[in-house]
Structure I
Amino acid sequence: MRKMKITKINPFGVLIEPLDACIDVRELKIEELRSHFRKERLLALRGFRTFSAADEFASYCEGWGKISVWPFGQILELVEHADSKDHIFDNNYVPLHWDGMYRPQVPEYQIFHCVRAPLPGQGGRTTFSNTVMALENASTSLRELWGRATGIYKRKMEFYDSKTVSPIVAKHPLRGFPVIRYNEPPSEEKGKFLNPPDLEFAGLNSAEEAQLHQSLRDALYSPSNFYAHEWQTGDIVIADNFSLLHGREGFTSKSPRHIRRVHVLSDPPLENPGLESYQ
């Protein structure tokens, strides 16, 4: 990739920056970016000229594949709502989860564009955990424990009322290696959490279930497997929704944080294997 500086992010992902400030992100070849994506699972593009309007961002995302369309359209505007009834539009933290778990199709790519970043010290980093690395770094006994557990997840909000069931350890739908599919229970220590999902976990006794959650928290948030992206205005982040879990740190209310997100499907699209009900 010419005129680019590519830097490894610790512990996973790459930061791609232009050596010439006049380079537009649309000049980068998506197939070259996709090659980095398959290896690194997260790309952060910083310092490029990007998009002056939402439709330009959507057009760019179409170059990555078919966009998953929600009731609100192609783009989710992640901004705080004064009267929010759901954590998506709140300013508090969001536990780790995977996107599309309550939808008929699960997207492969999450593509984010930072329209406006929070001010320094206001928080709001987007968090990512590499579940492939978490499994590789876990002990045999923990992998065995996780492999016996199944999550039963129900969530009702403005855009759906759904139930999905998934083993904690599943297979990557395109490449076959093991990944973790887990909706982390909200933590009371981190403050309020609007409209939480209904979570159950089967296959373990009560003591084992407590160990499941503690060991997964330890692994998923371990510095060996965890990355938190501190936004700068104009950043684009492309994340592997099939391998990673993601969440959000809380941020100062009424901060200027504005992130746009688009879901792009795999080819062929992944029909949600765990969806039991959807309306």
Structure II
Amino acid sequence: MLLYLGAMRSFVVVGIMLMAFEPRAQQNEASEFLAKSLTTAEILPVEFKDSLRSKDFSTLWTTAVNWKVFGFIGDDYQRLRIKMLSVIKDPSEPLLHRVYGKDMVKHNICEFQGELSITNIRRYASTSSGVDEAYADSAVQGQYLVGGTYRFLEDPVQRHSGTLQGTFVSYFYIDAKGGIRYDDIEDVADGYCNNQFVGTWTSSKGDLVKRCNWGDSRIPNAEALDGGAGEFGPDEKYAPNGWQSYLDAYFYAGPRERALAIERAEWWK
């Protein structure tokens, strides 16, 4: 799309010049998350990256409705909202996808662009038939995990900009026609999640580094924040850090219209 290819200011030069320093603990969190995801008992130890490299995975990151995408930045679990507006498979590098989007912390909105680089594609040992056997008669050709690294550069002209980078894990299945589909087979099951991103945000000056994780339906490595059982539920003590409207909309009794409007607002437009 033209949004990515040329309509907006380029951040590439600034990104090359930026020498981001990441504390070792935060680097380890991202790399360990990917490694652990690839070695769970449900995942086959066989690499499908080469056989599936011709597939276009771009829809995986633009399918979920944004009010189900949750994220945090910093040790105080300040709420992060993020929206990938355009994801395009690179025509010359099959395992690279170019990204343009926006993120918001408090009332500060930044544009960003960058890339998702696929390093692994693994298949689940068995294919789920979904809750109440909803997919029992479908022609799903297998469920898969795609993992890799990401690097998003926020527009340095905008306030509080920086670089988001780390690792990601997304889930998909192959349909009867061989197409790549966002895996929502068990989206009503307890603990369901997709598009799990673990990493850091580094300020443009390189002097500030914060944990920064997000995902669809649940946030990875957010145990202190997420006290929900079957679904995401932020701890009340973090309500002042951007989570009050979510609690008002989905957990507290009383009028919810205003809170729901805040939660479902298209803030990126």
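Readers should treat all values here as calculations from the given coordinates under stated rules, not as data from a laboratory. Keep in mind the model is a prediction, meaning the values are calculated, not measured. Cβ atoms are built from the backbone, for glycine too; each structure is taken alone.
Tabulated data
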| item | result |
| --- | --- |
| Read-out helix-only ellipticity at 222 nm (-39500 (n - 2.57) for each DSSP H run of 4 or more, over all residues; to 500), computed value -5500, structure in I, II | I |
| Label whose coordinates, when distance in nm of label points 7 Å out along Cα→Cβ at positions 64 and 88 is calculated, return 1.7 (choices I, II) | I |
| Ranking I, II by FRET efficiency 1/(1 + (r/R0)^6) of positions 216 and 240 (r between Cβ atoms, R0 = 30 Å, to 0.05), the structure that comes out highest | I |
| Distance in nm of label points 7 Å out along Cα→Cβ at positions 72 and 248 derived as 0.9 - corresponding label from I, II | I |
| Relative contact order in percent (Cα under 8 Å, 6 or more apart) - highest-scoring structure of I, II | I |
| At a computed 4.1 (distance in nm of label points 7 Å out along Cα→Cβ at positions 120 and 168), which of I, II | I |
| For 3.1 (distance in nm of label points 7 Å out along Cα→Cβ at positions 40 and 80, calculated) the corresponding structure among I, II | I |
| Of the structures I, II, the one that 5.0 was derived from, the read-out being distance in nm of label points 7 Å out along Cα→Cβ at positions 32 and 208 | I |
